[in-house]
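Colleague: Listed next: structures, encoded as structure tokens.
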Structure I
Amino acid sequence: MSVLSPIATGAPSSTFPQIDHPLQPKGISVSDKPIQTNKYYGNFFLEDQKFPNFSQPYSLTWRNKDDNFSGMGISQTDADQYTYGPDASKDPVEFYINPAGLFSIIVSADEFSSGNTLSATDSRHFSVQVTLEPSESNSGSITFPIVTGSAFISSIYKNLTPVFNSTISVKSLEKSDFSGGSKYKVTLNDNKLWLIYAFPSDSSSFDLKQDSNSKLTASSKFNGLVQVCKVPNASVSDGSGEKTFDQYAGVYATGITLSANVSNNTGEYWFSFDKAGDKSKSPLVYALPHHQSTFGSDTQGAKTGMALQSTVMGVMIAYAADKWHLVEDNLPTDVEFVPLPWNGGKSNYSDQTLNAIRSACENDIKFDVVTASDTNSMYASGKILAKYAQVCLVASKILKDDNLTNTGREKLQQALQKFVDNKEQFPLNFDKTYKGLISTAGLKEPLADYGNTYYNDHHFHYGYHIYAMAVAGSLNSGWIKDPQTDFVNDLIRDASNPVEDDEYFPFFRSFDWFAGHSWSKGLFASGDGKDEESTSEDYNFYYAMKLWGLVKNNNNIINLANLMLGIIRTSMNAYIYITPKNTIQPKKIRGNYCAGITFMNKVDYTTYFGTDEYLKQGIHMIPITPISGYVRTPSYVKASWDAKIAPIINNFSNNWTGIVYSNYSITDPTAAWKEFTSDNFKDENIDEGASRTWYLALAAGMGATP
């Protein structure tokens, strides 16, 4: 059964006042259709619109008389071109990055000599359509249907004279015989081979000449399709790459339609390619490593020998198919509210462990969550609400103590009601520009509340509120009435709306079904694209979403969340939770045991708030919940602990101490329990988003033997 059904329909709750966003997009018209804020092509709409956009395996950059070049710059770098730093001789290094400014081919027109303008339409999950027009002419255009993974960068010329520039310089230009159109082989000074195909839509001709070492110009105006691609190095000498491109040139993807269903603990999803041009052919699209490992047998047969390096996610392989079929087995169907023993054994709620948990809970239940959660930050308040919800959860589901549960539940409901009523210090508004729920904290200062107003980190922030509401609903289903339900549904729709034609929220704002995880950054332009730092807060959102589905007895929400968690588990263990055994990421960074911040153009082993080892590891742990051991497997936790945390564990004592030990409970819950019950473990070792009660319940639930 399809899981892409509405969370809710209609406008968001009237408790959210409607406003126009303070930052209006450039190059795309504001309309009734939502504009994606966290996708790979976001730089086309932001600041001067000239930062790169990372469609994979190519990167696309708009040029407008920059270094005398105008048009769409195409880049693709191989792994041996990565820059490592800051000291490349170290192992592991701190970061690697794709070099900037290497535009192998710039798709342009002679009429762009005085500049060009960029406009975009059809902002979708996987794709966008970008059109370039001459600055000083009312006629002619080049339209790029940009779809992630496309093996060709396709462009539709209308009454313009094609020009192709290169910042690498052209070594040779050779015309080849090709039926149905024209084909040119362009060898650059780096000895990389690129192909240019042209398919006229009328009687116009396409005849390229080399004007200089950086410029190719057609002899006349052209109407029709032009496709540019790079021939993978390994396939140049035997001609296999050319033959494959020749076979599939002429067709191109214009978009991707997603479908998905779940049966028991198996999830399936499909990418159906909308196509144009020669529709008798299948589009050629590059797949990431985690796609390759989960393709169904029907898609595996479409594999070609074409391989190009992505920017930060390993080697992509081209597949020629109208539809991709991907399968995720082992979905976390058994993960619900209480901790599970991920490393074997059973949960241990003996009298001894329960007495220790009770003692902590009796203290933590006194916490004034109503006052403490009334902050100037959705993120900070969410962590506090979730922390207290966990204490209430333990009182009810583990201690089964009605008195403690009733005490906590009433305070939790009171604290949450402030947000349901939208009466917090900085209420949420519904933004009519991009279509979403934004904090009013950043209407004058964009970076306030971690950039929430500008769509940064919504899945991090709102996941905590959804979790707390789900726990409250599990404790008292009678409290969850229409206002409470509307509040949670609107938060889910903001970050993870599963309906593409919803006029109020974009289709999966945060999660990227192609990359397999979410992206942050929102409406902040960046030379390295969107990023993913706190991976654990990423999947915390979808875990919270699942718990909400359990409370509402909504199997579609449960199954959708389970599928997304399964995809996240696959992708994060391919690209982010790395060990020296990982073969996808470069060898020079594998010894870091996690990617740090994953940008679309670089991987940087750091955080936004500090460079201590425990911070760089710990940001990928918070919050530890029952789903954590599903994504962060016991074997990975042990390997990363032994290599990165164990050598420094006695060198710091602060709120991250509890975080790293709660993570360690996934693989060694007894060691974690001993730490949590030792005299050395103080209140200052507990993060503001956690509690002693929860840490003890985690360790016991994961099988600690005191």
Structure II
Amino acid sequence: MTGCVGLLTLLCLLLVSESDSRRFDFEAGASISFDNRPGLGRLFDGIGGLSGGGATSKLLVNYPAKERDQILDYLFKPNFGASLQILKVEIGGDAESTDGTEASHMHNSWDENYQRGYEWWLMKEAKKRNPDIKLYALPWGFPGWIGQGHRSPWTNVNVTADYIVRWINGAKVHHDLNIDFVGIWNERMYSVDYIKRLRSMLDERGYQKTLIIAADVKWEIAKDIESDVALRKAVHAIGCHYPGTKSSATAVSSGKQLWSSEDYSTFNDEVGGGCWARILNQNYVNGHMTATISWNLIASYYKGLPYYRDGLMTAVEPWSGHYEVETPIWISAHTTQFSSIGWKYLSHGHGVGHLPKGGSYVSLTDPAVKQLTIVIETMTHDHSKCIRPALPKYSVAPQNVTIVLAGNFNNISQMNVWYSKLKFDGSKSIMFQKQNPLKFKDGKAQVSLGLDEVITLTTLSAGQKGQYSDPPKPMPFPLPYKDNFESYSLYKEPANLAPQTGTYETLISNGNRFARQMQLVEPVRWCKADGIDKSISVIGNQSWKDIYVEIDFQLSTVNGSKGAFVAARVDQGGCVAFLAHGIFFFAFPDKFILANDLARVTVLKEGPLSFKLGEWHKLSLLIQNGTITGAFDGKTVCTVGMPRRPANGFAAIGTDTFGLADFDNLYLASAAEGQKRMSYFFRDSVSISHN
């Protein structure tokens, strides 16, 4: 047995295995006091997850309703799973922001639409399960018109503030959502003038309760807050990304609440669970941070895109309904199921601190100072590394501690116990297991602590390890795959197509629904690398080799793209999507180009085509047995040998430049099926008609 908690009893001794017996050879353990009388610590602001910052919830919205509801329960339902207290979302900006783009509510200055994207839906689902959850919004990129030809959104702070406040107003007017917090610009240099203008504009338009978190970089803004009274009034809390559990002295003395407004970003196995356990405690122990938000909320984007499975749980197969409840869900529960926003930490040295032999503890109490929750973690160094920053060496040893309750807590006779142990020996971890209550005598009880454990002691009787029957078994992306876009609501992004640059939404004309690439100009980018003015939307499986890809397209006569393409074996997405290699079959009104990369640096073949803007045409690409075949309207226009690289990758569609282009009747199939289709259905040229 692992993790015996409480007074040493004969029963415990009988259950302890020989290998664990050293943990119960009690010596005079250190005493830790939990006492409200020296005064309480900071206000607890909550634990949360971040949807977006790169289309990280892209596949979730496409799940079957039953499994989707289960996933949402694991994330948001109180006293069930992670029971998250904050949901942070991206304000879409038509720009790549890690694993894809999210659509702006204003593609252009004359355009305003609050039905695009899936963050509205997600916020409403979170609120449905937990009406008290706090909503926090932050932009990564901005549509190009905001920058007015520049790479900064601060060219005109009035324009940018208006753009953001319109989004907040749209949330309220169109979706009945109150946005509690808003940020500045993710991990990019802030503008003090903009922050002040944003605050005044929020106030002018009736959103005095929407508070500003600044500036989602490191702690730099603390110095500006120290010297600028108006800025200090405008900012509610200082938000830092990946602080490594440390905050600056200036930030601590600023009087502002301190948030780890983006953290974790680590593969969600046992080490990821250990990372999350350590920082949830030590962000407050070491850095006085009162909120910690995970990037990301849920890993729901294709394997092969950046930071695969860096979420609290995993849901990457909407076609099968399979999902996985990962260790960070239950690590979150140790805090969130036994605390609420508005509780307070006890003070350092009187309920918050480091354990004598490594590890840490925090404690929280309700406003009436009647309830008490204590969270203890003993995560070892190598089993709790986060993706960033580097973790200095430290050691943890098994230890015995005596918990001493004083002040308002002296009369507590027992506390409920919830226990997790992350295992790294191939056996199954113990996650969020309820154990027998811990009995106190004269306000004291002894606890034995092993390695890589999380223990919650609480006076609350709530708490549940929620569980559904096993989800459907995993299965590969289904082929053949067809999408005529007829099933989507207007303005929604097509399912399973994951834009990496550009933005796609469903529109209708003459009774026919289709997907349109909407972006006209280069956005104010978040990604550091310069991109190219092409859009690309990937789909399927990065391991695909031989494949058939087909799409109908038309180039607009007004503000249209110069060309369209289908692609296979696309090897990259994310911020380096513009460097992607693969097989790209471009169609222009006067020619075709078959290229080995999105940028068309390496051209494999080119030749004449002839078609007019505003006409529907069909592009087909087949890779089979080392040969590439490209067809236009059912006629083969090129056949070349497959280059050595890349060996595999996604299928994709896209445009040669930003500009309007329409797509319909996407069809993916195995190479064998594609060969049959081309040889049978395309013996004569195809007539493309859209009613």
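Each value in this text was obtained by applying a stated rule to the coordinates, not by laboratory testing. For clarity, every value in this text was computed on a predicted model and none was experimentally measured. Cβ atoms are built from the backbone, for glycine too; each structure is taken alone.
Colleague: Using mean count of other Cβ atoms within 10 Å over residues 122-129, single out the structure from I, II with the greatest value.
Modeller: I
Colleague: Could you figure out which one of I, II the value -0.74, -1.32 for log10 I(q)/I(0) by the Debye sum over Cα atoms at q = 0.17, 0.26 Å⁻¹, for residues 498-577 alone was computed from?
Modeller: I
Colleague: For which of I, II does helix-only ellipticity at 222 nm (-39500 (n - 2.57) for each DSSP H run of 4 or more, over all residues; to 500), calculated from the coordinates, equal -5000?
Modeller: II
Colleague: From which structure (I, II) was distance in nm of label points 7 Å out along Cα→Cβ at positions 450 and 594 calculated, if the value obtained is 6.1?
Modeller: For distance in nm of label points 7 Å out along Cα→Cβ at positions 450 and 594, the value 6.1 is produced by structure II.
Colleague: Comparing structures I, II by mean count of other Cβ atoms within 10 Å over residues 330-337, which one has the largest value?
Modeller: Evaluating mean count of other Cβ atoms within 10 Å over residues 330-337 on every structure, the highest lands on II.
Colleague: Let me ask something else. Quick one: distance in nm of label points 7 Å out along Cα→Cβ at positions 226 and 266 came out at 4.8 when computed from one of I, II, so which one is it?
Modeller: Comparing all candidates, it corresponds to I.
Colleague: While we're on this one: State the single structure among I, II that was used to calculate mean projected area of the Cα convex hull in nm², giving 31.4.
Modeller: It must be structure II, since only it matches.
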